[in-house]
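Just below sit the structures, each encoded as structure tokens.
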Structure 1
Amino acid sequence: MVLEAGRRANDYRIVVKWHPSEMPERLPSPEDDALARSLHRANTLELLRGASAVLAVSSTVALEAMYLGRPVVFLGPPDLEGPFHPPEDGGGLRARNADELIAHLEALIRDPSVRSKVLEGQAGYLSRAYAALDGHASERVAALIRGS
């Protein structure tokens with residue numbers, strides 16, 4: 001889906017970041033190597049900070065992207081057996097095919113109001129499902145450790 005969207009809307013630069021425990025694979029064709037850069041042991045936070053949008057299936061990296069203020073597009077249908085459904089719970093967007101992915105990326109990159117709405121939704125999702133984005137997370141951890 002991602003490579004097809006990249007081929008059709010060829011003004012995007014795709015970076016594929018492999019999980020450190022996975023062996024990187026070649027992309028399906030040599031043309032895809034020109035379209036997408038494949039990295040294995042790169043600095044994930046640095047990549048997220050440089051991204052206009054982050055694409056994920058289901059990953060803690062998606063949460064990190066949300067905390068860093070990057071819009072996230074989740075790929076494919078939700079895993080109905082799993083507990084992690086940010087787009088359906090107000091955080092990020094979901095693309096089930098290349099057409100939806102292209103539309104989401106176009107809107108996120110070219111329309112500041114769409115980007116702002118998605119980022120607001122992600123911040124709300126994080127506050128509801130994880131912790132408030134109030135700058136006091138360390139204080140909450142310390143209080144938990146102290147038992148207060």
Structure 2
Amino acid sequence: MKIGRWGKDNEAWWCTWIDGEIVSISGCCTFDEYRPDYWRLMFRTATLKEYRGKAPGSIRTIKTDFNWGYILPYQYEFAKSKAKKLVFTTNSTSDGERNSYRTDRAIRKVLEPQGIVKLVEQDVEIFYTKQNVWELLKLP
């Protein structure tokens with residue numbers, strides 16, 4: 001997960017709990033490796049399989065995912081005063097982790113047309129993985 005890699009002032013982590021069990025987790029951290037004054041949201045997101053797509057909320061804003069629907073607003077509030085730009089990444093090819101690539105397609109079809117996100121860079125290699133970098137313009 002890389003918890004602790006950036007230090008307490010440069011990262012934060014959130015979990016969604018249901019009935020005493022962590023069902024999803026996501027971090028945000030400084031993203032100086034990419035560009036100075038950027039923070040990366042939705043880092044290392046994970047949701048237990050049986051809870052994927054089960055969060056109450058609109059599928060039109062991807063809020064049926066616990067990370068997008070519950071954790072992202074906290075990350076946004078935490079990081080917005082720390083960075084010039086708030087970004088997240090998605091795998092840009094199906095060669096990587098399948099769920100991340102699925103997220104990339106959902107971002108393109110759902111959030112980008114609504115003006116919620118903007119593609120910053122496509123097919124950039126970050127941590128040995130081809131990814132797309134998205135700027136979060138506003139909360140879904």
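Here, each number is a calculation from the coordinates, and none is a lab measurement. Because the structure is predicted, anything quoted here is derived from the model rather than measured. Cβ atoms are built from the backbone, for glycine too; each structure is taken alone.
A value of 21, 19, 15 was computed for semi-axes √(5λ) of the Cα gyration tensor in Å; which of 1, 2 is the source structure? Corresponding structure: 2. When helix-only ellipticity at 222 nm (-39500 (n - 2.57) for each DSSP H run of 4 or more, over all residues; to 500) is computed across structures 1, 2, the figure -13500 traces back to 1. Of structures 1, 2, which gives 0.6 when distance in nm of label points 7 Å out along Cα→Cβ at positions 54 and 86 is computed from the coordinates? Working through the options, I get structure 1. Using the calculated result 0.40 for FRET efficiency 1/(1 + (r/R0)^6) of positions 6 and 102 (r between Cβ atoms, R0 = 25 Å, to 0.05), pick out the matching structure from 1, 2. Source structure: 2.
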